[in-house]
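Take a look at the structures listed below.
Quick note: the coordinates plus some simple rules give every number you see, no bench work behind them. Keep in mind it's a predicted model, so treat the numbers as computed, not measured. Cβ atoms are built from the backbone, for glycine too; each structure is taken alone.
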Structure 1
Amino acid sequence: MNAIEILVEEHKLILRGLDLLTTAAEKIVRNQNPPRELFEKAAVFSHDFTNKFHHYKEEIVMFGLLAQKHLGEIDGEIERLRNQHEILRNYMSEISDSLDAYSKNIEAEVRRLHRNLSEYIETLRRHIHAEDKIFYPLAEKTLTSEEMRDLTARFEEYAVSAGSDGMQTGRAVIEEMSSLV
């Protein structure tokens, strides 16, 4: 797999997590609140897989290379994607912050969690769509075969330096989440 294919595969796993969170949001609407542990696992997945494993490759490795190749022409788009990553981190932080009161079934906090969860899901789905359909194809057109090989090698080096198989760990957390929905 090349670097773009790796990122697309990671998106597929993230989308599986979003499907589970969508089911959880629907249950909240029906007053069938999923257990707190589901959202704790979602926060772990978001932090460890989405942010540290996946977004690192995008923000630090790929975006930097593409910015250099395009001499500033796509800096606005790159900044927009980075800002969306930050917005997503903030939504997940809000979800985590509301869990104590959610566990006590405090109505305002249940609504707060649901609102942030819904925004997180919608924003991340749109973000993934934009990357998969617009940004990644641009990268594939822009990068030479050698640059793609180098980018792929850098992704693989990062995975090794991270000390674990990020995809395997991410899949395990998604399976744990699946059992809690």
Structure 2
Amino acid sequence: MSLLLRAYTRTLLFLNSVGTVWIFLLMLVIVTDVIGRTAFTHPLPGVPELVSLSIVAIVFLQLPHALRSGRITRVETFTDWLAVHAPRFGAALQGVYSLLGAALFIGLFAALEPLFVRAWTSNDYVGVEGYITYPVWPVRLFMLIGCVGGAIQYLLFALDDFGQAAGHAPLGVAEKTKDVV
């Protein structure tokens, strides 16, 4: 595996780990809010806003790694059949699917980039001014980072797929996972 591919893989693992730690901390905040709400009739301020922002950020932080490790739900009945009966054609078709996935993330990036710029320049926030507010721009930034990671991963998939369609060995751009039943 090349140095650049290893650095990319480590970056995805880091982003996924950040998302996992974020989930843990968010759970602590939610539990503290519930205890404060029920035991002391004093909830933590801004928890619903924090949770809504966090869910979006966590999804986009973990999406590229989930994609790379094969944890995204998909129906493979047809492509599995093609892999057995016409492996090169199946790999080429999978390459087209991968290019479409990259195009989706690139389009999403293009749509989200102006939203990030607006949130950054106008200091957009959620919450109640004077009570508690959270800036929106970090979440938009994490969304952009997730889009870049997803687009790169799909482009790596496409490179691998088209290489296999041409008769080359797999590049190892996806982690092999076992199906859990």
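Out of 1, 2, which has the highest value for distance in nm of label points 7 Å out along Cα→Cβ at positions 7 and 167?
Working: 1: 1.6; 2: 3.5.
When distance in nm of label points 7 Å out along Cα→Cβ at positions 7 and 167 is computed for each of 1, 2, structure 2 gives the biggest number.
Who wins on relative contact order in percent (Cα under 8 Å, 6 or more apart) among 1, 2, i.e. which is largest? Walk me through the intermediate numbers first.
Details: 1: 43; 2: 28.
Comparing 1, 2, the top value of relative contact order in percent (Cα under 8 Å, 6 or more apart) belongs to 1.
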Report summary line: With P(r) over Cα pairs in 5 Å bins from 0, in percent, for residues 87-158 alone computed for every candidate in 1, 2, 3, 15, 15, 13, 12, 11, 10, 8, 6, 4, 2, 0 is reproduced by structure 1
Query - Among 1, 2, which structure scores highest (criterion: distance in nm of label points 7 Å out along Cα→Cβ at positions 63 and 127) - result: 2
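Here helix-only ellipticity at 222 nm (-39500 (n - 2.57) for each DSSP H run of 4 or more, over all residues; to 500) has been calculated and equals -24000, so which of 1, 2 was it run on?
Numbers: 1: -24000; 2: -26000.
Checking each candidate, the match is 1.
Can you spot which of 1, 2 the value -0.86 was calculated from, given it is log10 I(q)/I(0) by the Debye sum over Cα atoms at q = 0.15 Å⁻¹? Numbers along the way, then the final one.
On the way: 1: -0.86; 2: -0.95.
Structure of origin is 1.
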